[in-house]
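**Q** Just below sit the structures, each encoded as structure tokens.
Derivation of every value follows stated rules applied to the coordinates shown; laboratory data play no part. From a predicted model like this one, the values you see are computed outputs, not experimental measurements. Cβ atoms are built from the backbone, for glycine too; each structure is taken alone.
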Structure P
């Protein structure tokens with residue numbers, strides 16, 4: 001995990017499905033859990049979803065809060 005990947009979670013949008021258009025950082029935990037069970041997509045999207053799943057699963061979503069504040073300044 002690096003800061004660049006965390007930043008991408010705040011800007012990258014889900015490109016398809018029920019949550020199309022929602023930022024990856026804002027996807028619900030149950031949706032991320034579904035990907036963890038069924039398999040993450042290939043490529044960058046899958047890597048970012050897996051990272052977001054780990055943050056959610058380990059109750060670390062708060063790591064994104066300082067980055068969210070930096071984006072609004």
Structure Q
């Protein structure tokens with residue numbers, strides 16, 4: 001009852017996420033590119049945050065603006 005067992009805990013190595021839009025050298029996100037916009041949204045239509053997608057600040061801002069414009073024209077939900 002009094003014996004203590006010590007266990008080693010393994011640390012998870014967290015790799016920094018890389019902006020896929022920077023990798024592919026995308027300079028402008030078009031609101032008519034529905035397939036690209038759907039990748040960065042949930043099923044409910046919410047925009048995924050940077051910490052989930054790994055986008056840089058510049059591309060996340062362009063992405064959010066494009067999604068909002070596409071919503072107005074009912075291209076995405």
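**Q** Of the structures labelled P, Q, one was used to calculate helix-only ellipticity at 222 nm (-39500 (n - 2.57) for each DSSP H run of 4 or more, over all residues; to 500), giving -10000. Name it.
**A** On the way: P: -17000; Q: -10000.
Comparing all candidates, it corresponds to Q.
**Q** Turning to a different aspect of this structure: From P, Q, which structure was distance in nm of label points 7 Å out along Cα→Cβ at positions 8 and 32 = 5.9 calculated on? Mind showing how you got there, number by number?
**A** Working: P: 1.6; Q: 5.9.
This value belongs to structure Q.
**Q** Here is a further query. Where does the value 1.32 come from, among P, Q, when Rg/Rh (Cα atoms, Kirkwood Rh) is the thing being computed? Could you put the intermediate results ahead of the total?
**A** Working: P: 0.94; Q: 1.32.
Derived from Q, not from the others.
**Q** When relative contact order in percent (Cα under 8 Å, 6 or more apart) is calculated, the result is 36; to which of the structures P, Q does this value belong?
**A** Computed on structure Q.
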